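J.: Structures given as structure tokens follow.
Please treat every number below as a calculation from the coordinates, not as lab data. Fair warning: this is a prediction, and the values are worked out from it, not measured in the lab. Cβ atoms are built from the backbone, for glycine too; each structure is taken alone.
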Structure I
Amino acid sequence: MDKKLVVQEILKTEALAKAEESEELRVRRIATWDTPQIEYAYQNVENLDTIAFFFPEMAKTEEDWIKETLYTLSYYDSCIVCFPSDALNEANYYCDSLVEKEIQMLQIGTVAYDMAGHVIVLRMYSKSDTKTKKRSQSEQKSYWCWWRDASHYEVATLLELSDKYDDLDEDIYTNKVYPEFYEMMISEQTKQWDGTPRHKNYSKASFKAEKQNYKIPMCQLGFWDVPTGHLTDKGRLLLEVERRNGDSSQIFFSYLAKIILLDGKHLDLIKDLDEFQKSCAEYIPESSADFFVLFDDYMETKNSLGTRKPSAVKTGAKRAYVRDEPKLWNKLGIIIPSGKGRYYWPFKGLKFDWPKINEILLTTGIQEDKNE
């Protein structure tokens, strides 16, 4: 079942447009890093209200579903709960429970969907005069994981350092992990993607910038607790894969790549870029710089780009919003090169290695790598 297809069908429904008080609902996809149980969330571009789509786990109870819905509403204005069509009894019981618990006035919708993506609206919310208190959504982030230049070797090092200071009840990233990691970098003890030492000269500006460059993806991918840098269960699992197979093993590399593609939403971004290339084939330029500016324009028409900080807009140092992501994909080996050290094809764009992508997606990370 394609969740994205289900969500797209719900967004087209008259019931949702009516609930959002819009003749024609226009939305843009937004980031969901703070709510890992939510894979898809959108913002109404007219009134800036946010809508989350929650697919409950059938193994859990109705009490669990309601708790997760309420948690979702602490971050978003509305929540659409999506049940499979073979769980209609559970869906109806869930709707009855909302009334029973006297929370039916909250902005909660319920739908059922089949394997083809067709949806039936079981209940839809009405706009509330007093919205649930939620976190600020004034500045939206892009829906995919932010990444600069961290290699898989450095991810392994950061996981090890976080585990090293796990017993400390403090912000271990700021106080312990990052200072030690940065010292390793400027001493050429950390590795780039190709296994060679990273060369980094110390400066106050570098120390400050690199701190965020390495922390953001580790937190967005769910490896670390955001306030402190302590390992999460997910981070421990990845560390276990690395310790069992080694940071240079293909299984660790592929397992991390899978997390970036799926949990980091880079697969969705790749599909958006592929869709752009196919729909605008005659306009693809010779220059990669011009190509990514055009892709930015395309993503803006889909309302899929996050808001940029005023300082970033003023400096204008980088023309395109999407710029480092293709470099990451190239390092992951999922782009077919156009030449030595090049991955952009003039007048064609990027060529993705879909068999390689599918191979990565099938990685489990639990069996031993017999080739290592």
Structure II
Amino acid sequence: MPTSENAEAGTDRDATTPRDAGDDAPPLYCSTAGWCETRFPEDAEYFVDDLWPLEGTAFAAHNGIAQYDGTKWISLYDETIFTSIWAPNANEVWAGDYMGAVTHGTRSAGTWTWSTETVASPTEPEQVTSIWGSGPDDVYVATETKLYHRTAGNGGASTWSVDYQDNVPPNIFNNDGFRIWQITGSGADDVWLLASRGWGNCSTLIHKSKGQFTTLADCRTSCSFDTWTCDIVPVPSIPVMPDAFTHSGFLLQPGTLLSTNAGELFVANPSMQRVRLLPSGETEINRTPISGAAGISLWGLSETDLYSAGWTMLTHSSNALTGAGTFAISTLVLNGAPLVYNFKVRGTSASDIWVFGGPYALHKTAR
């Protein structure tokens, strides 16, 4: 069980003391670790499935798209239920939905213009699981089984095309269907595709550079109805990465991906994983045991400053990759009440970190 992190407990605003919200608005509270509520429009009930922060602003998605202006959230678009969001800048945003469509918004002279495109097949719709791009003209959309890429075409017109699709026929008996969880990267030549096979015990990690995809880790599963178990079957010449290390991850720096299997079902001994692309062209994969991590959502500024978010809580570690890493609670208790939601964490700097889930988007601006 994670322990309380006293180092984050001394802030200038007590958890039971509301922030000034005006005469008519309900109060906003902060936890003793400095995680503060942010205000959504009062005429709508907002839930946050995904959030993309930028310096000075952020975009949130679920029942619509909202943008944070530094003091409150402003509703921009409310016609769709969204699953994921990404923004290259404060004046452009992409959001994906459950049916394989993406909504694109751009702002000019203070006015937003919106368009919606169907990326997945209309006859076989798939949920958009992740969106990321290296810039406005280089955008990726991941559905459950395909990776789509949008690039500028001749004459300025942009088109979507399937950039990656797994070519291994699924075996229903072995429960080894391929599923994409996340697309992320640091630039056009450092693109990472996080996927898995089966019930998540067989991770697939793929890297794209200079237009070429390289499989960094993969395996197959072999299941038995007699024992009701599934075993991992290695793929020749490709490292095995078990235990759902590819459900979520983030780039600590170009060429270095951090992830964890904490919070996953059937994972008795959670670990932190670092995948690093070496100048020699080889891939270095290190795993270290950890304790106290909240869940698979991971973000941080360095190897000694990492946050893990999951069901009902957030934890922080300064030694997660040392071989005996521990995560301690960074409390989200507001006004004496714990928050019972599944949280994710993402940020841009030490003074701009977000923890979000359910009706909450908590913002930390001071350490």
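J.: Can you spot which of I, II the value 1.6 was calculated from, given it is distance in nm of label points 7 Å out along Cα→Cβ at positions 145 and 329?
T.: On the way: I: 1.6; II: 4.3.
This figure was derived from I.
J.: Which structure, out of I, II, was Kirkwood radius over Cα pairs in Å calculated from, if the result is 21.4? Numbers along the way, then the final one.
T.: Values: I: 22.7; II: 21.4.
The read-out was computed on structure II.
J.: While we're on this one: Given a computed value of -12500 for helix-only ellipticity at 222 nm (-39500 (n - 2.57) for each DSSP H run of 4 or more, over all residues; to 500), which structure among I, II does it belong to?
T.: For helix-only ellipticity at 222 nm (-39500 (n - 2.57) for each DSSP H run of 4 or more, over all residues; to 500), the value -12500 is produced by structure I.
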